[in-house]
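Some structures are shown below for you to check.
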Structure P
Amino acid sequence: MTTGILKYRLVELKYPINDPETPETRWYARAVQDRTIDFEDFVTHMSEHNSPYSRGVIHGVLIDMLSCLQELVLDGKSVRLGDLGLFSLGISGEGAPTRDVYNPTNYVKDVHLNVRNTKTWSNAELRKRCRLQELTEYSTGKTE
């Protein structure tokens, strides 16, 4: 079983979070990633993992997979990719006072991709498989 490290930063937020008038604050952990692996690096990583397939074959299959995934999800289907997850579209927005006045142009604010985890990627399973580690190098966001 593979284990990993979930890095986090501590942030101070108003408590309770949804009450900006409160004087109290609390410290919360926020997950951070220390690096982004782009698609080409991911393909290379896969090809170097004792794969009988070349980098080009893996690249082609993944490009086709992404294209098909997008086509099916945009057609209103949910797509389960094994243990990776279940992909579907979601909507967020505001409610209308009555059914008769509902118009998606006015009340739908966002369309987004949902990825729901599966048994081996469940929250409980991920919690068992990762070790928490504070990222101690904090950046001010300023470039010098």
Structure Q
Amino acid sequence: MDISEVAQRSGLSTSAIRFYEEKGLIQSIGRQGQRRVFNRHILDQLAVIALGRAAGFSLQEIATMLPPKEKPQIKREMLTAKADELEQRIRRLKAVRDSLRHAAVCPEASHMDCPTFQRLMRAASAGEIKALTPSSSKQRKPRAASTRPGS
């Protein structure tokens, strides 16, 4: 398949596909004129990359799952560790959500007088609550897959 067909089938932009190739996550098998050509298994590799990114794996971690010219090899220990990490984050986010919901209906005249809101602020100041936006990754991010039905 040429790069435009891979892009169409995967829902990724051609620039995202080139970015993943530049980072060593995928490999083309050659060129047809000016266009990169890929094996059909590239769609599985791109799906692993999408799932890994959705789960919060770094591109370096995902690269270890995609050895060149082999089927994806995902270590179960990595999956378990990431699931545990996500579980901890979910617990923290639920606590933040519950505190924000309480503060929204708190009978205190000001949020600053609300003990629950004050605890939430102290937890955030102490670094116990991580920002919701990913700040650990300063690399450019490929455009997400389209949300078209059937993609």
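Upon calculation of mean count of other Cβ atoms within 10 Å over residues 35-42 from the atomic coordinates, which of the structures P, Q produces 16.9? Only one of P, Q returns 16.9 for mean count of other Cβ atoms within 10 Å over residues 35-42, namely Q.
Please state which of the structures P, Q yields 59, 14, 13 when Cα extents along the principal axes in Å, for residues 11-58 alone is computed from it. Mind dumping the intermediate values first?
Values: P: 59, 14, 13; Q: 36, 19, 18.
Traced to structure P.
If distance in nm of label points 7 Å out along Cα→Cβ at positions 27 and 67 comes out at 1.2 when worked out from the coordinates, which of P, Q was used? Traced to structure Q.
I have 0.10 for FRET efficiency 1/(1 + (r/R0)^6) of positions 43 and 123 (r between Cβ atoms, R0 = 30 Å, to 0.05), calculated from one of the structures P, Q. Which structure is it? Computing FRET efficiency 1/(1 + (r/R0)^6) of positions 43 and 123 (r between Cβ atoms, R0 = 30 Å, to 0.05) on every structure in P, Q gives 0.10 only for Q. Calculating mean projected area of the Cα convex hull in nm² for structures P, Q picks out P as the one with the greatest value.
With helix-only ellipticity at 222 nm (-39500 (n - 2.57) for each DSSP H run of 4 or more, over all residues; to 500) derived from the coordinates and found to be -16500, which of P, Q does the value describe? Numbers along the way, then the final one.
Values: P: -8000; Q: -16500.
The correct label is Q.
Bear in mind these aren't lab numbers, they're just calculated from the coordinates by the rules spelled out. Just so it is clear, the model here is predicted, and its values are computed rather than measured. Cβ atoms are built from the backbone, for glycine too; each structure is taken alone.
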